[in-house]
1. Quick check: 2, 10, 13, 13, 11, 9, 6, 5, 4, 4, 5, 5, 5, 4, 2, 1, 0 is what I get for P(r) over Cα pairs in 10 Å bins from 0, in percent, calculated from one of P, Q. Which structure matches?
2. When helix-only ellipticity at 222 nm (-39500 (n - 2.57) for each DSSP H run of 4 or more, over all residues; to 500) is computed for each of P, Q, which one produces -1000?
3. Consider the structures P, Q: one of them gives 8.1 for distance in nm of label points 7 Å out along Cα→Cβ at positions 27 and 539 as calculated from the coordinates. Say which.
4. Among P, Q, considering only FRET efficiency 1/(1 + (r/R0)^6) of positions 67 and 227 (r between Cβ atoms, R0 = 25 Å, to 0.05), which has the greatest calculated value?
5. From which structure (P, Q) was relative contact order in percent (Cα under 8 Å, 6 or more apart) calculated, if the value obtained is 3?
6. When distance in nm of label points 7 Å out along Cα→Cβ at positions 211 and 715 is compared over structures P, Q, which one is greatest?
7. With mean count of other Cβ atoms within 10 Å over residues 155-162 computed per structure, which member of P, Q shows the largest figure?
8. State the single structure among P, Q that was used to calculate FRET efficiency 1/(1 + (r/R0)^6) of positions 435 and 579 (r between Cβ atoms, R0 = 41 Å, to 0.05), giving 0.30.
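What follows is calculated from the coordinates using simple rules that are stated; it is not laboratory data. Predicted, not measured: the structure shown is a model, and the values here were computed from it. Cβ atoms are built from the backbone, for glycine too; each structure is taken alone.
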Structure P
Amino acid sequence: MKKNVTLTAFLLMTLLIAQAQSWNVYTGKVLPNLNIPAFSENSVTLPAPIDTILPNPEQDGDSIYSFISYPKGAKFLWKYDFPAAVPNVTLVTRLKGISDTLDRVMEIDMQNGAFRERIVIKNDNSFELKQSGFKGSFPANVMDWHMIRFTMKNDSAFIYLDEQPDPVAAVKTPTSTTNKYFRLGDNDGNSTTGALIDWIIWDETGCYAPDQGAAIPDSLVQRKAGWKVYSARVLPSENNPAFATSNVSGTYTNTLLDDPDHPENSLLELIAHPAASKFMWKYNWPADEPPAVTMVARVKGVSDTLDRVMEFDFEHFGTRERLYVKTNNTWELKESGTTGTMKKATGWHIYRITKEKNLVNVYLDENPVPLATVIAPTTTTNKWFRFGDGNSGSSLGGVVDWIIWDESGAYAPKRGYLIPDSLIQEVVSGDALLATLTANTGTLSPAFDPDITEYTLKLPAGSSSVTIDATAHHAKATVTGTGEYTSFPTDAEITVTAEDGTTKTYTISISVLSNDATLAALTPGSGILSPEFDPEITEYVLKLPAGSTSVTLVATPNDAKATVTGTGEFSAFPVDAVIKVTAEDGTIKEYVVTIMVLSNDASLASLTASEGTLSPEFDPEITSYTLELPSGTTSVTLTATPNDNKASVEGDGEITTLPADITITVTAEDGTTATYMVHILLTGIRENGAGKFSLYPNPAREQITVTLPTAGKLTLKNTLGQTLIARNCFEPQVTVDLKDIKTGIYFLTFENADFSVTMKVVRSE
């Protein structure tokens with residue numbers, strides 16, 4: 001049988017002595033200024049607060065501290081001065097709001113000698129970290145009792161609710177300070193504040209998350225515990241509250257045994273054997289059935305030759321679910337048909353079953369991640385939970401250390417009331433989870449989650465090393481594979497070995513981010529890129545053939561992990577295509593391609609001569625001209641202007657050999673060419689002898705008669721320089737027929753070795 005009184009007193013004494021080394025305690029039995037260590041008044045603005053020590057209605061012989069700052073305009077804080085700066089500090093308090101007609105529950109201001117952060121808890125269940133500006137909401141009603149854990153590590157602050165492992169807030173505070181204290185109360189004259197404080201404890205030795213550092217003294221946590229307890233001191237029927245027998249048939253035993261592992265302890269052995277036997281212990285829920293309940297039991301199997309270790313039957317709030325723990329290391333939720341495996345079902349385990357209406361969660365060994373979450377499908381009018389053997393088709397043998405249950409809510413591990421220290425026996429843990437996984441540089445993806453085992457770690461470009469750090473979730477688990485890594489890419493394998501030998505491996509694929517933002521190739525679908533592509537050259541011109549309406553640019557990064565934007569089809573010209581290459585580490589390099597369409601305009605805008613008359617008048621579409629100059633002219637300058645300033649002109653300029661046929665070549669931007677011909681004539685007689693040459697009539701309709709000074713060649717040309725008539729003449733007078741020639745201006749030239757004359761001829765209607 002258990003000898004709990006002596007043992008509990010001894011353990012409590014030992015616990016308090018050990019924790020006095022770290023926790024300072026205020027328990028609400030006296031005003032804070034009368035506590036040891038004492039608080040002092042701070043930041044007082046009248047009227048003074050309404051504060052007093054009240055009897056605790058939930059616990060006979062206990063008291064709590066009531067604090068109200070009212071009306072608006074009043075301020076008051078209780079301050080505790082640290083003996084020295086405390087870069088790492090932990091504070092935990094159990095409190096609740098007094099009235100939802102007030103604005104706030106409490107402000108806690110932590111100043112650790114270097115940095116400051118303060119939390120304001122508001123009556124609408126929201127909270128604010130004033131220095132960092134972080135705002136959030138508690139997933140709970142602040143008008144109920146809750147534990148708030150406030151920790152700081154230098155400039156990092158963490159807020160935890162009800163000792164859950166994950167913080168509701170984790171921030172970096174920007175505010176520095178030389179003050180060394182924490183304060184609580186009301187520091188805002190524009191708000192009203194009111195709270196009941198059960199206790200405050202603080203530890204100046206470290207920044208401790210729940211389950212780290214010294215445990216919260218059992219004397220504080222458990223004195224408010226709402227557990228109903230069966231601890232195997234007596235048979236369940238003799239317990240207070242008592243269990244009733246249920247579903248009884250066949251052969252069964254209920255025996256109180258001495259605990260071989262803990263001589264001061266006793267155990268309930270329950271065996272239903274052979275298979276046709278049944279036996280269960282039943283606890284009836286209150287008539288006003290609570291909508292949410294929690295049961296926790298420590299159980300192990302009697303023998304793996306039997307079929308099952310234990311059955312837990314929850315019939316509550318109109319629905320039913322049953323948990324079977326089987327000796328073949330499996331479990332089953334009978335009503336929903338959910339099954340799973342576990343490690344050594346016949347060994348000691350803690351089973352937690354919570355039920356909120358028809359939502360059921362099952363936890364093993366206080367792991368915060370449930371084995372299963374189900375909706376109970378079976379309806380019932382019964383109001384009880386039972387344990388034992390309710391199935392005559394199986395044999396059962398289990399040993400029960402204790403069973404506790406709470407009718408105030410459905411609480412996961414670390415939620416609600418903690419399991420009493422007096423019940424917990426040392427159990428070999430199978431917890432092989434990590435609590436933290438960090439790297440001193442780079443980005444871990446995804447964000448760390450104890451149940452995720454595969455990660456990537458991207459290091460900044462140029463990194464030559466990284467240090468991986470990890471801590472186990474359970475204090476007795478070991479971690480290997482951490483430390484410095486200097487060769488990349490590589491896989492870091494972090495292995496957690498639980499106390500019972502269970503292992504879990506977390507793999508981190510480590511690589512260094514590339515900063516290569518260069519292109520390997522830049523290729524247009526058409527046209528000529530200038531200059532030729534070079535990864536280090538970032539500015540280009542792309543000239544497209546005349547008439548082009550679109551072009552596609554393709555760019556290939558030098559590093560496959562880089563991304564490229566700005567390529568594709570372009571259809572409006574001219575345009576600057578900005579091609580952006582983003583390296584894996586975010587480095588950006590831009591390439592600019594100026595895209596234009598080449599002109600094929602090889603026409604002239606104008607053609608002029610420094611003297612004389614150009615015939616016909618200039619037209620860009622007319623490419624042949626005659627320039628009539630007076631006899632004796634020794635030079636003339638032709639000026640040709642292209643219609644497109646990107647075109648070039650050859651052949652114009654000063655002409656000094658006259659007469660002449662001049663070819664002017666226009667070359668467009670794309671290489672297209674056009675030629676303009678200028679036939680330059682000198683009109684009149686080159687030498688003496690003008691009276692020896694004549695023609696009549698002029699203008700003429702059908703013919704002209706030409707008097708010649710000597711034999712020679714007679715040529716008739718149009719204004720374009722085209723020869724219409726050419727004949728050698730030996731007679732002193734000849735007739736030139738004009739009937740087949742169109743009306744207009746023509747030039748008649750006679751020449752021989754010594755004589756040349758050109759005269760204008762008009763062919764009339």
Structure Q
Amino acid sequence: MAFEINGTTLIRYLPDGAASVAVPEGVTDVAAEAFAGCGGVEQVRLPRGVVTIGEAAFADCPDLVSVELPQEARVIGKRAFHGCAALRAVSMPEGLKEIGDEAFGGCASIRGASLPTGLTRLGDSVCQGCTGLLAAQIPPGVEQLGDYFFWGCTALQLVRLPQTLRRIGVYAFYECRSLRALHIPAAVREIGYSAFSYCASLREAALPEGLLHVNDYLFWNCAQLRAVSLPESLVSIGTRAFDGCAALTQLRMHEGLEQIGDHAFDGCASLAAAPLPASVRTIGAYAFAGCRALREMRLPAGLAELRAGVFAECAALGRVRLPGALRRVGERAFAGCRSLTEAALPEGATEVGRAAFAGCASLAQVALPEGTPAVSESEFEGCARLSRVTLPPSVSAIGARAFAGCVSLCEAPLTEHVLRLEDGAFAGCAGLRAVRVPEGVAALPDALFESCANLETVALPASVTAVGARAFALCQSLAHIALPESVALLGEEAFAGSGLTAPALPERVRALGDGLFAGCAALVEVALPKGLRAVGARAFFRCRALRALTLPDGVEEVGAGAFYGCDALERLSLPDGIRRMERSPFCLAGHDLFWKVPLRSVTIRYAAADDGLPLVEVPIPPCGDMHQMFAMGYYELFAASPQGPFDFDGYDALFIHRESDETRCVIALSRLAAPKHLGAESRARYQSFLRRTAPEALRTVGRLRRPAWMPLLSEAGAIRADNCGELLEIAARLGSAEITAFLLEYQSRCIGFDGEDRWSL
């Protein structure tokens with residue numbers, strides 16, 4: 001055996017393959033890392049007189065099973081045996097005084113640890129990660145159990161702590177999942193944060209008298225913890241101290257407790273009662289959130305604030321006595337308390353946060369105290385049984401979705417003092433039948449009364465100038481509404497899906513928002529203002545009862561799908577001044593203008609602004625023969641038409657001049673390929689256009705992969721001797737062999753005809 005020794009210090013063991021190593025006599029100190037990383041060594045015998053085991057002396061010896069320390073040993077240094085996964089036993093003499101940080105960390109094979117009585121100092125993380133450790137005994141005299149001491153000792157079931165112990169370090173028993181019981185000595189005055197977190201099998205805990213603080217995360221996620229005895233000396237319970245203790249049923253808090261931290265009892269689903277002493281002054285955010293078994297709560301008389309989510313999702317909480325000193329209720333304080341039937345806010349509690357009572361399905365009536373400035377956002381959203389709300393004169397605003405989903409609310413709490421309403425304030429209030437908006441309200445916000453299915457009557461003041469998007473959408477019983485002349489703006493889908501039959505729009509309205517009357521199945525007619533300039537996309541989408549409509553002369557734009565699905569539409573008048581029709585106002589994107597619209601009397605006057613052509617007038621009888629245009633082609637539809645033929649000349653004249661060059665090429669080529677009732681004038685117009693745009697036309701043929709259309713270009717005179725070279729370059733870039741071959745054949749077989757080049761195959 002080879003050893004490097006300096007005086008009485010063993011500097012380094014030089015492995016020679018031996019499984020059992022005996023250190024020579026005379027050595028008193030084993031230096032740092034003397035045996036570190038030595039594989040194959042299973043047993044080490046140290047001679048009498050060895051006093052110190054240096055830092056990491058035996059660290060990471062994967063095969064080391066046992067070490068015999070002499071009676072003279074006094075110090076085991078930091079990480080001395082760290083990572084010795086096979087180590088089962090270390091004989092420690094009674095004279096041992098100190099064990100350093102992480103000394104046995106990761107020694108997964110150690111089953112028991114009985115430390116000698118002479119110990120006076122234990123470092124941090126001494127047994128961290130000893131996953132095979134079943135039991136441990138800390139000797140008398142030790143005053144501090146270091147930080148992370150038993151962290152991750154997942155098999156640890158029994159620990160005996162000495163009566164001399166005064167401090168348990170942070171994370172000391174973290175994730176000791178098998179630990180079922182632990183007696184904490186009476187002398188302990190400090191327990192570090194997260195000391196018992198994730199002790200999943202721990203069932204009971206008694207904290208000693210004299211303890212002032214339950215530190216943050218102390219029993220976090222101790223899922224089996226059923227009972228905790230709190231000392232009378234306790235002043236505070238920290239953040240998430242009992243968070244996730246789903247089995248906790250018994251808890252008694254004593255007078256003198258002043259503070260309960262954020263999420264302190266969050267998720268304690270079995271906690272049925274938690275009487276608070278009068279001394280409590282602060283209850284943290286979400287302190288009792290998710291305590292689903294909690295039925296009643298009496299709050300201390302001096303409590304001035306309920307913080308955010310303090311009782312959120314306490315599903316069984318039926319009654320809460322709010323103290324007279326209360327001034328503020330935080331956001332979501334009682335959200336999801338679906339059994340709460342009463343929550344009388346005291347005078348002075350004028351500040352209530354967002355969604356404070358949202359989802360309180362059993363709350364029947366509410367009276368806000370004088371001085372309350374506003375009903376906050378979603379404050380009572382989803383309170384399904386709320387039927388009566390009393391607002392003091394001080395309330396001047398109702399926040400977004402404040403009463404949304406209050407299906408039992410029969411009367412909207414809109415006093416004369418309310419001047420501002422926010423988005424969706426009464427959305428889904430199916431019980432509302434009549435609403436009077438107070439004078440002074442300037443705008444009806446988005447979704448204000450959306451899905452109020454039984455709303456029949458609405459009275460609007462002269463102060464209203466705008467109706468927001470979806471303000472009355474899906475109000476199926478709303479057949480009539482008198483819009484004041486002050487209204488100038490109608491938002492998108494403002495009346496979509498409503499029961500309106502014949503509304504009259506104020507003269508100040510200049511545009512119909514997208515989807516304004518979409519899905520209004522009962523809509524028969526609309527009185528449009530003379531100053532109207534634009535009809536938005538889907539404005540009359542699926543208005544199946546609409547039979548006739550005249551757009552005022554000032555209308556310049558009609559959006560896509562504006563009349564899509566108007567199955568009964570027979571008469572439509574479009575004005576002279578239209579400059580833009582999104583494809584297509586009668587269909588969704590891509591479909592023909594008159595697809596599925598049984599028009600019987602229509603005159604379209606459309607100005608082709610880009611080429612100076614005159615207005616085109618197209619009288620259209622019932623469309624039996626019609627063409628349907630898609631982005632990828634132009635196809636014929638055939639049906640009998642007793643009223644006469646479709647005016648294809650007018651149809652062609654209208655559409656050849658309204659699209660971009662790219663789209664015009666598609667239309668021209670498609671129409672020439674399917675020349676149903678194609679008149680000579682229209683044919684000449686299409687062919688002339690293709691001659692002018694020969695390169696773009698060729699790109700269209702290539703993009704659509706229609707080489708069979710090449711003869712159409714030839715017949716139109718779009719392929720000529722003077723441009724054939726350019727077209728061949730385009731064909732090469734397109735990568736089309738068929739188009740290239742066609743053009744090459746043209747070069748070889750082209751003959752003159754009437755002074756122009758033509759194809760002759």
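1. Details: P: 2, 10, 13, 13, 11, 9, 6, 5, 4, 4, 5, 5, 5, 4, 2, 1, 0; Q: 3, 11, 13, 11, 10, 10, 10, 11, 10, 8, 4, 1, 0.
Structure P accounts for this read-out.
2. Working: P: -1000; Q: -3000.
Derived from P, not from the others.
3. Values: P: 8.1; Q: 9.7.
The read-out comes from structure P.
4. Details: P: 0.30; Q: 0.05.
Ranking P, Q on FRET efficiency 1/(1 + (r/R0)^6) of positions 67 and 227 (r between Cβ atoms, R0 = 25 Å, to 0.05), first place is P.
5. Details: P: 7; Q: 3.
It traces back to Q.
6. Details: P: 11.2; Q: 9.6.
Between P, Q, the highest calculated value is found for P.
7. By mean count of other Cβ atoms within 10 Å over residues 155-162, the leading structure of P, Q is P.
8. Working: P: 0.30; Q: 0.55.
Going through each structure in turn, the value belongs to P.
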